[in-house]
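Got some structures for you, see below.
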Structure P
Amino acid sequence: MIESLERPEGITNEHLEYLDDLRESGVTNMWGAAPYVENEFDISLKEAQDICEYWRNSFGNPLR
């Protein structure tokens, strides 16, 4: 059974779509995606890491 994963405040569809596109591009291993998110959205590395962690954990979750 898949437990629901509630999206934290501040994580937008734009963030998730960017990560999907980054993954498809093959530019980086997704464990190294946080600096890309940091630069793309002009946010702190910690915020970018949190977004990437949510994105990774959301796979297989229909409520993403």
Structure Q
Amino acid sequence: MAKIEVFKESCKSCGYCVKYCPGNVIKIGTDVNQKGYQYLVADKMENCIGCKICASICPDAAIEVYK
């Protein structure tokens, strides 16, 4: 199973990862980081196929995926 690590202080909640995740694993959470952005959370890890699209598309390099 893959693991998604989120660098919450780097996330600006642009939503690209949510939009392009084929397994609908990621969602924008309700907590905010120090910059005032709601950062993403990995919600349905059982659906993660480890494709790394979320990490590749993130403009802020706020996501790392480990297989």
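Only the coordinates and a few stated rules stand behind these numbers; no lab work does. This one's a predicted model, so the numbers in the text were calculated from it and none came from an experiment. Cβ atoms are built from the backbone, for glycine too; each structure is taken alone.
Taking Rg/Rh (Cα atoms, Kirkwood Rh) from the coordinates of each of P, Q, which one would give 0.95?
Among P, Q, the structure yielding 0.95 for Rg/Rh (Cα atoms, Kirkwood Rh) is P.
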- Of the structures labelled P, Q, which one yields 0.65 when FRET efficiency 1/(1 + (r/R0)^6) of positions 7 and 39 (r between Cβ atoms, R0 = 25 Å, to 0.05) is computed from its coordinates? P
- Query: Thinking of P, Q, which structure, once helix-only ellipticity at 222 nm (-39500 (n - 2.57) for each DSSP H run of 4 or more, over all residues; to 500) is computed, gives back -3000?
  - Reply: Q
